[in-house]
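Each structure below appears as structure tokens.
Each reported figure results from applying straightforward, stated rules to the coordinates on display, with no laboratory input. What you are looking at is a predicted structure, and each value in this text was computed from that prediction instead of being measured. Cβ atoms are built from the backbone, for glycine too; each structure is taken alone.
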Structure 1
Amino acid sequence: MKEIKLTISEENKEIIKQGRIEQNLYFLPNIQLSREKYVEINKVLELCGGKWNRAKKAHIFESQEKANSIIEAQEKGEVIDKKKTYQFFETPKDVVKQMIELADIKTGMRVLEPSAGHGAICDELSKDIELTCIEIDRDKCVILFDKGYKKIHEMDFLEYNEDTFERIIMNPPFTKGQDATHILHAYDLLNELGTMVAVASASVEFNSQKKYQKLRELIEKKGKIIKLPQNSFKESGTNVNTVLIVLNK
């Protein structure tokens, strides 16, 4: 997967260098920044994992190690835009709740979450199941491990063929038709009589690419599409219209 990176200008590198790190906090230098310049610097700090806290007048990071990633970014002159690279838009709780109801997960079932992220879906699942998480981003795998999830595969889901499952519940990436590609691959991993519930772009209903045509044919035979309200993912940073796809083996 090609990483999408933000280049840090020489001026912004110098400004960031003048700031200071105290434990998991980064403090901007005590200089006057224009609104435009602050937005540029804030973007870099957010991509490094920081979040502005008005009370502390600093950007807060999950750990001092994460805060130190600012130094590496400043020295390299670039930072990975993980949201664009991995197409990570966390599933809102109301959508997760609807997905879980549709999945009808029973105690003891083998369940797969193939784009686990920070665990927005996993966190709402019953603990009385055999859950497998797949996540391509190492940092997110660490978060999942810290939350107590045991069966985590750090890999590209499209390369996974190890097991089959009674239930699959997922919010795959959308760009370049990845939602259709991931959903079709996931369907092959369902056990007989298994059920999958997936978030997808609303374009699944009309996109003319062959994989979308194949997916629509599968849905017609084995499932259904449920439209979600507009802006269902607004809180996660995207206004892309979405649907839920339910597929049965």
Structure 2
Amino acid sequence: MKYMLLLLVAVSLHTASSAQDEPNAPSQASQDYHAYRSKITRPPYGLEKLLGMIKKIKWVGEDENGDRSTATLSAPVYATLSLREKFTYHMIHGESYSQNCDYGFADFDEEKKIYALLPTPFGEEYWNDKQGKFFIDNHDTVVALMTESIGRSHRIGVNYKQVIAKINATEMIPLLISTYNVDKKDHDILTVLNLLMLDNKYGPFMASESYKKLYAKEDSRWEAYLGYNAANEALIIQRATDFYNGLAKKN
């Protein structure tokens, strides 16, 4: 997906470069929300075993400066994992790395925005093509395991959100909305709803002012956002609900 490529370019938010060194740094509320929205969900399937395996993986440089590198389980070891364990492995570990000195800073008024794009799950690490293919090839299982996990925790980590968008898991729209409505704190769930409508070129969304503001200019999507308010919240949820109901009728 095009927006996934943009995310690798824009790991941090547009005002992040030196914000925390300035006298007027983002508020504590913004910093807290940034930390909240950056959290991943760690699936329980073989978690401790896999964390131990991941610690032993060595990063191997891909370029002369070592700015890009990979860290993967060997093929024989990976083959011993169950499908659920592979799900956990990919959800908690990005096999590729690219240095980004701007990563990790909060944006001003971050808690008051609905962004066009999502944060990356692992900072300077990211999923490679092989890992992306795992999520797509095992769509139904991945959706089932995420659904089970979200049902337990009522929380959707940024890694789950990224995968939901990546595999076009439109069947999860009702769960996304019900989870958001628990406390209406995680505005990135609204971003996921927008990304699903974008990826499916849902007509009412593509013709909307929201689309124009968020996605019409691909080179500025990482800095685009809608102001968080009750009207924008309700509009996104209603559009996503109508989109989902339309898909249900087709099926």
| query | If you work out Rg/Rh (Cα atoms, Kirkwood Rh) for 1, 2, which one comes out largest? | reply | 1
| Which structure, out of 1, 2, was mean count of other Cβ atoms within 10 Å over residues 27-34 calculated from, if the result is 16.1? | 2
| said: Taking relative contact order in percent (Cα under 8 Å, 6 or more apart) as the criterion, which structure among 1, 2 has the greatest value? | reply: 2
| Here helix-only ellipticity at 222 nm (-39500 (n - 2.57) for each DSSP H run of 4 or more, over all residues; to 500) was calculated and came to -10000; which of the structures 1, 2 was it taken from? | 1
